[in-house]
Structure 1
Amino acid sequence: MSFYLLEIGTEEIPAGLLKPAYTFLKEEFERLFKQNNINFTQIISNGTPRRLFVYIDGLPEKQSDRDEIIIGPPASIAFDESGKLTKVALGFAKSKGIDEADLSKVSTDKGEYLQGVKRIKGISTSEFILNHIEEIVLKVPFKKSMRWGNKNIRFARPIHWFLSIFDGRVLPFEIDGIKASNISYGHRFMAKDSFAVTDFDSYIDSLKKMYVFATFEDRKSEILNQIKNIEKEKGFVVPVDEELLDTVANLVEYPYAVIGSFSEEFLKLPQEVLVTSMKVHQKYFYILDDAGNILNYFIGISNTKPVNDNVRNGYERVLRARLTDAIFFYENDKNVPLEERANELKKVVYQEKLGTSWEKVERFTKIAEKITLDVDKSKLNTVKRACQLCKADLMTEMVYEFPELQGYMGMIYARLQGEDENVALAINEHYMPRFAGDNLPTTFEGSVVSIADKIDTICGCFAIGLIPTGNNDPYALRRGAIGILNILREKKIAINIVELIRFALEQLTQKANFNVEELTLKVYEFIIQRFKQILVGEGVDPEVFESVSDNYSSILKIEKAAKEISPKRNSEDFMTVAASYKRIANILKKADYSNIDYKESLFTTSYEKRLAELLTSTKKQIEIMIENEDFGTAMNELLNMRSAIDEFFDNVMVMDKDENIKNNRLGLLASLKVTFDKLLKFEKIN
């Protein structure tokens, strides 16, 4: 069996572009080989900032022969009356490279056609790779690509070399003047010499000797080991942020942890300012003591092993400059009341068609007031105050310089200015959840303001036509909808979601021209589809969800009904009753009948009487159970009617010749349907 090794040597590729690029290489080779009958045992793809590589093992010497079925013209013109091939058939065979002996007549859904079997001989695997290598290299996806010099190639960064080895020998190709060879290169600064490659193991070993950890996983592991050694040696606690670890592992080829420090005077800054400065802006790991207090030390990951203090001094210098700015902003911001900052929002355009940020605050304040009055009136003052101040820190110098700290700095300044603690917390929490898996608000105020802000954003975007399509969701409306749902569920806030949407849209009627009722349904559908995805992921039957989602006013009731009814979905009773329901619905629709009135005196059979008696008692019980949110038991009550319904249809002719008897029976079925519909809509069950 054979192997192939490709390396694309480049200038330093940005960290965020590496993994998608080498993942693409693996998937693209895998796709091409599978589609073209070339087997392999494994594909390994990875990379460093200066190289992407892919290694395929267990390749055959040549591609397997294969037959390709090609449908030609209709048999009526491909064969003459005696069954011989016509000129049309022969022309088809010649154009497709098919032997006459491999032509035949075949029956299809569209009738009889001429079919040809094209015998395709496999080419050598190396030739196949050469036929596709340029296409693969040029298709590597990047968010941003560039051209350089007089090259026509577009890539994330300039390409300097190609390594191309098939079974120990160079598999030569050339792209835009760059020729492939068996030569690769080590670390840019610590191993400038090149080296020859014959196989994958020697490639990885040689890179390591030349100060390159070839894979992301190896660099990540090395960084973690070095951090653990520092923790053990110094007694530090280093919180390792997974996202930061992934980033720095793709910023270097040879990771080396460097301990730096900064002046203790900067420790008077709020902890999150220090963390953000180090983690987000400088890509440093911050350090805590055993009690969880931040220390004036950090760990930076260098791409070279330092031979003096220059690297550490450089790290400290850039951090010192950033923290000096932060101290200046912090001291200035503390002296300006948040109310003054909030008034400045009148000058800030939130969205061209939706007005200023101040107007947005006014809108979601009304929404928050409505939620609070419906749920807990005692919190009205703190909710209103939180709404008034929650966007104020957007106008501070600190947040202008460190936008990641919006909400957090508002909370810090609110505390310093003597605001209620729940108001201060809500200022930070109203942005939660910021991303999938993020914490939810802990306070009632934070929960309500978060819901109000997010529902205003969703409704505002829908009102002006900024509705997400495909992957296009610039205002993160899907994330906002999921955030609303998670808060409602976690905090057990039982509000009428349709009324809330309608109310939010009513606040926007002076900003955009739209039909409130029509858009209310669109926004509700948008949110409820996110809820469906969540609950289906938790085991709820999708059709059961659809059947109850329009029946109940709150997210909590929809969830409870869906989860209690779903386990019964595949039972024999459920399926039989669902079929009977559809039969009832069809009869009523065909008869154009919806009157639910009926008289017992017009019943002529015991089957009608039994069904009516059972319906009367069951209807009352189901109404009570729905009121008490005992949806599972209510479903059982409906299913208990199965035998009575079956007997009715087995023994009673609904469409009687007597008009009064017919209408009476239709009324009984209409009443039965209404009772079923109160719990769930069976027409959505297939």
Structure 2
Amino acid sequence: MSRLLLRPILLLSLLFLAACQGGGGEDDGGGGGGDPGGSGVLGSYYVPSFDPFEAIAANLRDNVAKYTIQHNEWFFPTDPGTVYESYPLAAARVEYAHAVGLTGEGQIISVVDAGFLQNHEVFAGKLKYSTGSPPVDDHGTMVASVAAGNSSTMIGVAPGADLAFGSFATSATLAAATNQARTLGAVAQNNSWGYVLPVNMTSFNAVFSGADGASYLAALDAYIAASGVVLFAISNDSSATTAGIMDALPLLRPSLESGWLAVGNAVADFDSDGINSAQRISAPCLEAARWCLFADGTWWGAASSSTSAYQFGTGSSFATPQVAGALALLAEAFPDLTPQQLRIRLLASADNSFFAPDGSVELVPGFSHDYSNEFGHGFLDLRAALLPIGTTTLEMADGTRFEADRPVIVTGSAMGDAVTRSLAAINVAVTDSLSAGFRMPGEALAAPTAPQPLSAGLAERRMAANLTSLRTAPAALSRSSFDAYPGRTLDLSDSESGIDVSLLLPSGGAGSDDYGLSIQKALTDGPTRLEVGLKLARDGGSVIGFGESQAGGDGADLVAVELGLHSDFANGGFLSITGEAGLANLQGSSVLSGSSQASFNSFGVDVGQRGVFAKGDRLALGVSRPIAITSGRSSISLPVVRADGGIETRAVAIDLAPQERQLDLSLTYQVPLGKRQELLLEVLHAENFGNQQGVTDTAAVVGLKFTF
């Protein structure tokens, strides 16, 4: 039996066509610049997107020398006409993990290889463990530096991780290194080597025969049973048609698959969105495709000729430790997940967009990922691995689960941003399809109903109004009892009885059930009129109450008293003051408690003059506070993430009254153009639109109405 180290060509004599390295700035030596906000479970490093860290990641990628040293154009001396451009750190999106502060601190990576210069500067400050006395060797030194190295010259994938060194010299040393990895709780064991044997039972029996071979197999079994992850580099023979015995070992021993990864080498063409294409340098995944992925194995890494020596090389040997380092970063980010769960995460997040799949693997029940026989699951993508994968859910104390990307509470516009502001001070615990815990801003659970835009509402009301009556009626007010509601309003007036009636008719849209009745009675007659009214309405959740959401919600029943004071002055001036105050019986969603009743009010003032510019015209200035909740409370029991990273179920109090109410300012001018023609000019501006602080809206309408 022969053993062959899958040693890539160390490109010490390879010629550079151009160096794409840029910048010369240095970071703090840890690879980051971001503040992850502490350590612990559920979201110290969680971000819903990397947008806030994009500038930090871009600086690392473009300006920091120990990153840009990995950006190179190169060729094989045997084929100078084929030029490759490699930037392995950026291709695998490693800089994003570093940007949020991840280094792999607290994790151990086991590296089994020919030997190591353990006192090289890239390993300074690390805890270093060894089985036996591995010799000094270039290959293992470089492999370990890619996984976890850090110096002023280069940075590895997990620069804060510690290392355990072991030798592949014999089956006995392999068993010892694997047992050490299990004992230390290493997140991964990296094997950038292999046997020159195809995957079949003859090879299996040759490798694991004898007492030492059996011990090595038993050690692998035990490490996998302890949730460890074993990584093997696939062959550098790009024309290979059969996988090797070690990278495809789970084909013959299926119990190992849950903790096995095979890694190949490819140069990727990529942009900010993902991998566009890849030039495969190593063998394809072949029989190992179900547990295989790729990375760019072209690196400047540590060499063993001195403690500050470096060399350039390419091969699957240097792609594999990138994946081992990625496991260490994920273990720091998701401390509640086992290494084998993190392995699933790497496969699930691998970029497979650049090839047509040959098959699919159900990585966890209900979640599958496509793979190809050539590239396996695709290209290593740490940025995607750190974001939620699949469906992110919120689990309540009673076991009810809600999708986190859709609101659990939908509030009417009269509540404005009250609920989101009440939840803004907390973070809630959510999990994705792969059981990874994240924290999500509490305010994301709620969504205020956006009121109808001012332009649409204004145009709708004026088109439906009798403009002549609006202009000529004594102290006519330019607003109706149901202006805030979607749907059509029908206004009726009986001058003899002094009764005004407004009917709110359902809009007819999906889920719309807003309807109501307002009856107003004039208590006095003459230039000054006092009116009192009663309003009864059913609100489907568009204005008052809770709208339909994942957790239910059935609006509100409301009753209000309306008052109006209208005065016409002898000089053509007029003044109208209106207001209402009422109570709403809230039919809250299933996740809320104690939200049975709320109070609300609204008021408005119109002041103006007739005969300003032309006979019969009307100019009015209006100021109003549309309907808003003034008092009301509720609560919701949520899994809240504490400052120390722990989780506790907490009843969170919710104030249903917005802090800032909407304020409307209007300017209206009407003039008759003839017996049957009316011209209306109106401008309306809203501050804190929808009772949401800082939101504004402005609308204008020019109306010309003909009466036949």
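Determine which structure produced the value 4.2 for distance in nm of label points 7 Å out along Cα→Cβ at positions 63 and 663, calculated from the coordinates; the candidates are 1, 2.
Source structure: 2.
Computing log10 I(q)/I(0) by the Debye sum over Cα atoms at q = 0.14, 0.15, 0.16, 0.24 Å⁻¹, for residues 287-342 alone gives -0.62, -0.68, -0.73, -1.00 for which of 1, 2?
Among 1, 2, the structure yielding -0.62, -0.68, -0.73, -1.00 for log10 I(q)/I(0) by the Debye sum over Cα atoms at q = 0.14, 0.15, 0.16, 0.24 Å⁻¹, for residues 287-342 alone is 1.
Given -16000 as the derived value for helix-only ellipticity at 222 nm (-39500 (n - 2.57) for each DSSP H run of 4 or more, over all residues; to 500), which of the supplied structures 1, 2 does it correspond to?
Structure of origin is 1.
Out of 1, 2, choose the structure whose coordinates give log10 I(q)/I(0) by the Debye sum over Cα atoms at q = 0.05, 0.06, 0.08, 0.10 Å⁻¹ equal to -0.44, -0.62, -0.97, -1.13 when calculated.
Only structure 1 yields this read-out.
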### Message
Say we calculate mean count of other Cβ atoms within 10 Å over residues 223-230 for every structure; which of 1, 2 gives the highest result?
### Response
2
### Query
A value of 18.1 was computed for mean count of other Cβ atoms within 10 Å over residues 399-406; which of 1, 2 is the source structure?
1
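Only the coordinates and a few stated rules stand behind these numbers; no lab work does. Keep in mind that this is a model prediction, so the values were computed, not measured. Cβ atoms are built from the backbone, for glycine too; each structure is taken alone.
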